[in-house]
Every structure is written in C-alpha cells, then in structure tokens.
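Next up: some structures, all given as structure tokens.
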Structure P
Amino acid sequence: MKRRSFAQRVLAAGATAAYGGHAPAPAAAQASRPRPNTLMHVGGDYHSVAGAGITSRENLEYNLRHGVKHLTVLAKNRTPETGWDPDELNRMRDDCDKLGVTLEAIRMEPDYILLRKGPERDRAVETIVGNLEKASHVGVGIVTYHWTVIPIRRNRRTTGRGGAMYPGFLLEENWKDLPPGPAGVVNSEDYWERIGYFLEKVVPAAAEFDVRLACHPYDPPGLPFGYQGADNWDSPSIFDAIRRYEAVVESPYNGFQLCLGTVAEGLRHPRTEVLPVVRYLAARGKIYQVHMRNIRGQLHGFEEVYPDEGEMDFFGIMRIFRDEQFSGSICPDHMPHHPSDPRLLQAFAFGYGYIKALIQAVNAEAGGAPV
C-alpha cells in the first residue's frame, strides 16, 4: 500500500472513532450541513433530589453545578376537587427564579385514567383544566403525564458494573394468570374511550392557556392484551399507538414526553427501530420533553442500564434533535441504583454530563461553538 493511501485510511479511521462510529460528512455534504441547535438543553426533574425538596436551595445548586438550568417538578392535588395549590406553585417558581433556574414543566398525577364514565370522571377533567390554568399563571408551558391502569412493571434485578443494580422486566410464562391491576379489567375500546374523552376536553383548554400536554408512554409498552386485565394503549405496537394518540386531537398542544428507553422496551430491534419514531415526532414538533434512558434487551425482556452501555444510538438520536431544532429539555431517567447513592445523585450527575457532552458533540459537528 502506498504511504499516502495508508495515512489517509488511518486519518479516516480516527475521525470515525472520534464520532463514536459515525464518520463525519464528506466535503460535498459539509457545504449543506445543518446548523447547530442552541435551543435544546439538559433538564432535571423529580427522579433525583438533593436537600429538603426539589426547589430547595440544595437541589437547585446541585443541578446548577452540573449545568442544569431547567426543572420539571411533581405537583399533587390538594384534594380531587381543588387540584394544585397555587401558593405552592408560586413558591417553587420563586425558588427557581432566585437562582436563575427555569421552572419549565410540571408532572401531573395519572389518576384520571382509572375512572370510568360518570360524574367523578367529569370532575377530574375539570380539576385538570384548572391545573393547566394554574400552570400558565406561574409561567409553566409544559405539563407531562402518563396513563397507567396497571403499575409500571418491573420483575427482576441484575447486577451491573461497580455493583450497581439494574431493574428489568421479563414477560412471565404465566402472565395470563396474573391478577388484574387496581383499575380492574380495561379493554382496548374502554382505554381509548378514556383517552379520547380526556384529549377532547383538555387539549382546547391547553391551547387557551398555552400549556403543551406531553404524554409519556406506558412502561413497558407492547405487553400482550389482557396483561393484568389491561389492553394497554401502547400495545401491541408502540409506534402505531403514538400515531393514533396524536391523531385523536390534532393540535400543537397534544404531544409527547418522549422516553427513549420506554419506546425501546417495545421494539424488537431498538437501536434501529427507535430512530423512525424520533424522526416522525421531531419533524412534526410533537416532542416537548425527552427522557434519555437506555436499556439492554428488547421487547418483553430488558434491563435498564447506564446511558453509555445499552442499545440506543444516542449520537444518531441527538443529530435528529439538532437537525429538527428541538427546543426542550433532555433529562436523564431511571438510572441504575447503588446502596452508596441512595438518592441517585451520583448516577444523575453522570447522566447530566453525558447529555451535555452529546449536545456539544453534535453541535460541534455542525460547526457550533461549545456552550
């Protein structure tokens, strides 16, 4: 081999390695390469809290030390009729303002989906509409939620690197014998009726108050119909279910909290099959927040791992967010546990740094300066 050819191959291999296996675009393509995305950012939420509370000075400073300036809080109804406490929301907003943190989103309780037709369900919807108005009054533009007629399912743990524990799930051979969840038997028609009633009543209010509704898929998706008595809305196909959910009420206020790990749990080939889901939603502007979670495994059998050791092509996903100018938070999610880290502060610190590095890397590829 000629010396020049050998040197060129070595340089090309080094460039590919530097991009995590993704070679930079050739010169002809670089002329039209995308612009950097300065809008997307790392976010923090209620999964890992330092100090006395999520908007305590200790927790806000913990987040700021790791470059996190956008926060999602969890709000609970004072009573089913009165909803969120406006004084509490104002206090959390003021706590954030004092340290330059943006109170970006609120996670809503999922109790509505347990209710059948009737006056109790109607009152729950009225409370949700009132909560959206309260969110708007404190400057919050996103309310996230998920629908669980059966609890989120995990049934095993494995030991990972450094002695960390990885929660996981394996579809039971006797799953048909499992008892129904707290909502009893809920068939697909009933489940979708509840979703449709919610969206038709609440999305117009969300538009009125300028608050986007971000639905988190059920975890794990793709469960067989009848699992614990439920025909889950995101089964049997997570991608089909997302498109159906979005189409119930087509609106820029009806979108998703895209949990990448959860979507991956419903796919047979997560590394490649998750990309079309991300492209579809990002191109339509229907991703309002991202949970960056990784898994090892696939449909009906997986474990939750650190973001750098599972199935996901996060560099490819981040390129999509960059190219579509996604403008929301990307949050670490469901990190492995270790007894020396009971509040998951170490694990989430790793997650924050990993996400910030990904943002910088894809923007640098597009000619952007580090931030």
Structure Q
Amino acid sequence: MKTQNNYTQTDRLITKITAWIAGIITIALAVWGVITVIDLYSNEETNDAQVEEYINPITSRVIGYIREIKYEENQEVKKGDTLLIIDNSEYKLQQEEGEAALTNAQAQINVLESNVTTTSKMTEAGLSQIASAKAKLLRQQQDYDRYSKLFKVESATQQQLENSRAALDVATSEYQAAKENYQASLSKVNDIKAQKGVYEAEILRRKALLNRSKLDVGYTVIRAPYNGKMGRRTIQEGQIIQPGQTLAFIVDQDAGKWVIANFKETQIEHMHINGSAEITADAFPGKKFKGVIISLSPATGARFSLLPPDNSTGNFVKIVQRIPVKIKLTESPAVIEQLRAGMNANVTIKKD
C-alpha cells in the first residue's frame, strides 16, 4: 500500500509539473502569437534586401604601358591620390612637337608684322615719289606750253617743241607709274594683313593641339575621383592598356550607403517617402540600423530585367511581383562602417 501511495504521489507531482510546463508553454505561445499578429498588422517585413554602395570603374583615357601602380587591394584612398602611372614618353614628345609648331606659327606672325612695317614705309616712300613725279610733270607741262607759244611766233624750232613734248610724255608716264606703284604697295599691305589672319587662325589651331597633348600627358596619371576604397587589383606593371579599359573598381565612401529592399506588391500600400525603416544585417544579427525611405521604384524589378516577362504569350502563371524600395541608412558613418555592399539584410517598415 505504501509503494502504491508513493507512486501515486510521484505521479501527481509529475502531472502538476507537466501541467505547469504545458501552461507556461501555452501562455508563451499565446503571447508570441499575439505579438506576431500585432507585428503583422503594424509592420511590413522582407528578407529580400541587400546593402548597396556606388561601385564605379576606374578607366584609362589613353593607350600605353603601366609604369607604376600606387595602390593595393582593399586600400582606402583619398580624392586626388595617384592610383597608377602610364608611360608618357610618346605623349611628351607630342607635346614638345606641338610647342615647336606653335612657336613657329607665332614667329610667322612676327615676320608678317615686320613685312607690314616695311611695306608701309615703302608706301610712304611711294607718296614722295608721286609728289616728285607730279612736280616734274608740272614743270614739263609748263616747258611744253612755253615752247608751244614760242613755236607759234617762230621763236622756237620744231625740234625744241618735239623734245619738250617727249619730256612731257616721259614725265606723265613716270607720274602714272608712281601712282600705280603706290596702289600696288597698298594692295601688298592688305595682302600681308590678310595672311596675318590666316596665321592667327593657325596659332589658335596649334594651341588647341598643344592643349590636347597636355591633356593626354595629364591622363597618363590616373587619380582617385573621390574618397573611397579600392577593390580587387587585376593589373600588373608593364601591362599595356587601351582607352576605356577598366583598370580597377572603387567604392565611393562619400556617397553613403543604402539598402534596396524588394517588397511584395501587396506590402507597399502603406509605404511612402520619408517613412522610417529598421534594418538588421545577417552578418551582425544583434545590431539594428535606422533608415528612411527615399524612393520607391516606378516599376517592378522584373520590368527592368533584360527579358521582361510577357504574360500575353498564353503561359500565364500569376506570381506576386517585387517592388524595389530604396532606404537610406541614417546612422553615422562610424556605425555603418562594417556594412559592405552586397550584404544580405532584413528590413522592417512600420505601417502608417
């Protein structure tokens, strides 16, 4: 009888303990269920989210051999830091050739200006010659008139009159030639001035070519466009590169970080710009980051794909679409420093 009583008391104790445990579990499940239901009605969640940053390629604008590489993989760089140097020997020669051509064109301008000065002085001398020829013509005309009068009264011979007439004709020709030489000198000055305009245009062209050569020399030194962190290094010294070739990738640290969360189309009803969000990264499950919605995609992610689905083909199966939502992390850079582009994240947005 005692043994049966002992077993009975033990069974009762086990039954009570089991009942208490079951009750506690039931209450916990009920509380969890209530919290889950409240959370479902007050929040929208997704685990289809990734951390994003601007990752831009570093490219070359000239062809050449890599002479020196100034960065290492995953190295932090500041804006303006030299990343790599391309051999610029050929571009320096082109620059020197451009400088010589520009100097030659400028020298031609100096020669033309000297010619203009010389020709102008010759033109001034031509005016003196015209004055001298005009005075001589006037004197010969007077002599001819005087001999003509003397010839009429038979005080001069026919030969003297003819000699005076010949001298007058010579003076007239010399006066006309002096005027024509003066006009030719003026035309020559104008021609030289017109050539000056051509050489001035040539100087501008040479300056443009020289500036282009200087740009090419400058392009042989590739610098960081902003503060950032370099990616994987895939180039070596001595390697030849082409214009437009991608040499490296740099992560822009100045532009900040954000999260692209792909919510179902049935979840975005209560989302709006400037709405608050809470982010947890899979890499740091114990940390929560604050964010704010800055934009919602104008179309579903499928519409931006290379081959968007066409439901009119007859093989229609309704699939819930995803809408990308861009969320900017509002924490300080020191807090979000550990986050990296491409990390998976969970996003929770409160319904407003």
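Where a number appears in this text, it was derived from the coordinates with a stated rule and is not lab data. Quantities reported herein were computed from a predicted structural model and do not represent experimental measurements. Cβ atoms are built from the backbone, for glycine too; each structure is taken alone.
If FRET efficiency 1/(1 + (r/R0)^6) of positions 182 and 254 (r between Cβ atoms, R0 = 30 Å, to 0.05) comes out at 0.00 when worked out from the coordinates, which of P, Q was used? Computing FRET efficiency 1/(1 + (r/R0)^6) of positions 182 and 254 (r between Cβ atoms, R0 = 30 Å, to 0.05) on every structure in P, Q gives 0.00 only for Q. Given a value of 22.2 for mean count of other Cβ atoms within 10 Å over residues 102-109, point me to the structure among P, Q it was derived from. The read-out comes from structure P.
When Cα Rg over 2.2 N^0.38 Å is calculated for each of structures P, Q, structure Q gives the greatest result. In this comparison of P, Q, the computed figure 19 for relative contact order in percent (Cα under 8 Å, 6 or more apart) is attributed to P.
Output the label of whichever structure in P, Q has the greatest value of distance in nm of label points 7 Å out along Cα→Cβ at positions 110 and 318. Before the final figure, lay out each step's value.
Values: P: 2.9; Q: 8.7.
When distance in nm of label points 7 Å out along Cα→Cβ at positions 110 and 318 is calculated for P, Q, structure Q comes out on top.
Comparing FRET efficiency 1/(1 + (r/R0)^6) of positions 214 and 302 (r between Cβ atoms, R0 = 30 Å, to 0.05) across structures P, Q, the highest figure is found for P. Given -18000 as the derived value for helix-only ellipticity at 222 nm (-39500 (n - 2.57) for each DSSP H run of 4 or more, over all residues; to 500), which of the supplied structures P, Q does it correspond to? Computing helix-only ellipticity at 222 nm (-39500 (n - 2.57) for each DSSP H run of 4 or more, over all residues; to 500) on every structure in P, Q gives -18000 only for Q.
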